[in-house]
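Dropping the structures in below, format is structure tokens.
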Structure P
Amino acid sequence: MLTPKLLKVAETKTFSFDIRHEKAAYFDNPWHYHPEFELTLVTSSRGIRFVGDSVEQFEEDDLVLLGSNLPHYWRNDEEYYKKQSMQYAEAYILRFRSDLIKKMILDTPETIKISQMFTNSSRGIWFTKTVARRVHALFIKILHVQGTERIIGFLELMHLLSMATDGRTLSTKSFTGTHLQVHSDRIDTVLKYINNNLQENVSLELIAAHVNMNATAFCRYIKKQTNKTFVQLLNDIRIANACRLLLDGKHNIAEISYQCGFKNATHFNYIFKKLTGYNPSGYREKWNKKK
């Protein structure tokens with residue numbers, strides 16, 4: 001996951017917060033962080049989402065609230081980067097500074113739930129698709145109003161999120177702020193290599209050499225920046241891909257195991273259950289019932 005970049009969000013004197021609708025072939029922001037809070041709603045595309053030391057799949061209606069200076073990265077599946085791809089990535093993004101929250105929200109007893117939500121956002125908060133669809137409508141509303149109506153829409157959005165009872169935090173408590181460095185990162189190279197070689201034996205020595213590091217230094221750097229060993233990071237990415245393939249329903253479990261780089265079905269089942277709490281067939285059955 002390596003060193004994130006500091007992203008400077010353009011300031012404006014016209015509005016108290018930055019809200020935008022983005023649509024492109026793929027999401028192109030690297031592994032980065034910024035002092036602003038961020039609410040991101042993905043309305044189209046899929047891939048792997050990195051928040052702190054959390055690694056999960058994402059798809060449409062993926063809604064996440066990010067605290068100040070929390071590193072994050074949405075990397076689309078490899079098909080989105082192909083020149084002839086008909087796929088596209090779309091998202092609504094809201095960014096706002098902590099001083100706005102203090103002025104408008106945190107100093108009043110009526111907004112204690114919102115205050116608690118922002119405290120929890122230091123680890124990232126994922127919201128359900130039901131909440132995401134309601135938020136989508138509010139994003140559109142806020143984008144098309146001015147003045148007081150814009151502030152009211154913002155407060156309505158914060159209230160909706162704070163009342164959600166089925167969200168969950170993403171990054172672990174042990175993820176620290178040692179990642180905050182401004183120099184160039186290698187995350188895109190590392191993730192592209194892993195995703196392009198999922199079926200292969202992705203060895204530590206090969207990937208370390210690929211990013212011009214020796215194996216020992218690479219291991220230390222990965223651990224420092226992601227709170228994971230290289231093997232843990234690799235397994236997280238493989239299982240995130242396996243989850244998506246299971247939900248697609250186009251492949252049997254043995255095929256998925258092989259496509260994601262597990263040569264042994266027993267090992268695949270063990271790692272899958274360790275990371276998700278389900279065996280592969282149970283995971284597929286659970287989520288198919290929710291569709």
Structure Q
Amino acid sequence: AWLDGTESCGGKNTGGPDFTVPWIRATADTPICVGRCDPTLGLDATSLPPEWICPKPLTKPEELVSVCHGSSSPEYLASMSPDEARGREWTEAMQRLLIIPCGGSTVNSTGSVVQSGSAMSCRDAFCPEGASAEKKASCASDCEQHPFFCTATCADFGAASAACKSCRTECAAACECSLYCEPLIKDAANCVEQGGRWLPTLSQNFDNVWSAMLTLFEISSTEGWADVMHVACDGVEEYVEPIRDYNQWAFVPFFMVYMFFSAMFIINLSVGVIVDKFMDLKHAGAGDLMLTDAGPAEVGGFP
């Protein structure tokens with residue numbers, strides 16, 4: 001993680017002295033990675049990170065961490081079993097977030113691309129075996145066409161510039177180890193670099209077609225639609241901190257019109273069609289769809 005007041009990332013050699021690695025992102029849209037272990041992976045996973053960074057999953061009940069009162073006291077920690085100590089180590093590793101370079105490349109003072117942070121990069125830490133040639137080619141191609149990463153850098157300085165090459169190298173590194181490395185840029189990167197966490201405001205979003213359709217379907221029931229509208233009004237752009245009412249004149253009319261037509265017409269029309277169809281079926285069966293042969297006589301006997 002970053003060392004306070006410096007531009008260095010601290011590291012540790014197994015059995016050796018600690019070391020620091022000076023590194024800085026080349027540009028604002030050069031990604032930095034949030035490295036984290038995946039607690040959902042089991043021992044049968046095809047590719048697991050090294051145990052020094054992501055311990056193997058727990059295998060027996062004795063390794064479960066106690067949540068009783070006093071379980072964090074020095075006395076309890078000194079007397080807990082080796083199994084629980086391993087479980088505590090695993091839990092801490094699964095909850096840990098490492099803010100580290102994606103690949104470790106940057107641009108030095110002479111304008112050349114250097115790999116000064118590769119020793120502490122997310123790709124080398126979590127995916128030391130490397131990606132396949134096919135995966136590397138796919139990631140390189142995706143980063144050249146990425147809608148957010150490196151777009152401004154490569155447009156301003158050119159694809160052959162050191163800044164663009166470094167940026168795309170970091171993008172490709174995150175892609176090659178995407179299961180454990182989450183790339184962030186702009187305000188999102190600044191947030192995590194300063195010790196914060198970049199998290200979604202709501203569970204609903206418009207990040208892709210499926211999520212957008214699901215969000216519109218959910219708010220058509222009038223449940224939580226105002227919250228979605230307020231968040232949309234504050235949105236600036238991808239990976240940028242929201243600004244209150246930044247896009248209110250674009251999204252307030254949209255949500256008002258959508259809610260009017262969806263709630264007043266589409267939902268009511270659907271309910272009306274269902275009720276009308278039910279009544280048609282009822283009349284077609286003379287109202288006796290759910291009765292046995294003797295049922296009509298019994299029902300007819302009631303006043």
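For this structure, a couple of remarks:
- Test item: FRET efficiency 1/(1 + (r/R0)^6) of positions 113 and 201 (r between Cβ atoms, R0 = 41 Å, to 0.05) calculated as 0.65, pick one of P, Q: Q
- For distance in nm of label points 7 Å out along Cα→Cβ at positions 25 and 65 computed as 3.6, the structure of P, Q it came from: P
- Which entry (P, Q) yields the derived value -0.46, -1.24 for log10 I(q)/I(0) by the Debye sum over Cα atoms at q = 0.09, 0.15 Å⁻¹: P
- Origin of the value 21, where relative contact order in percent (Cα under 8 Å, 6 or more apart) was derived from one of P, Q: P
- Answer label among P, Q for the case where mean count of other Cβ atoms within 10 Å over residues 57-64, calculated from the coordinates, equals 13.1: Q
Just so you know, all these numbers are worked out from the coordinates, no wet-lab data involved. Not measured: the values here are computed from a predicted model. Cβ atoms are built from the backbone, for glycine too; each structure is taken alone.
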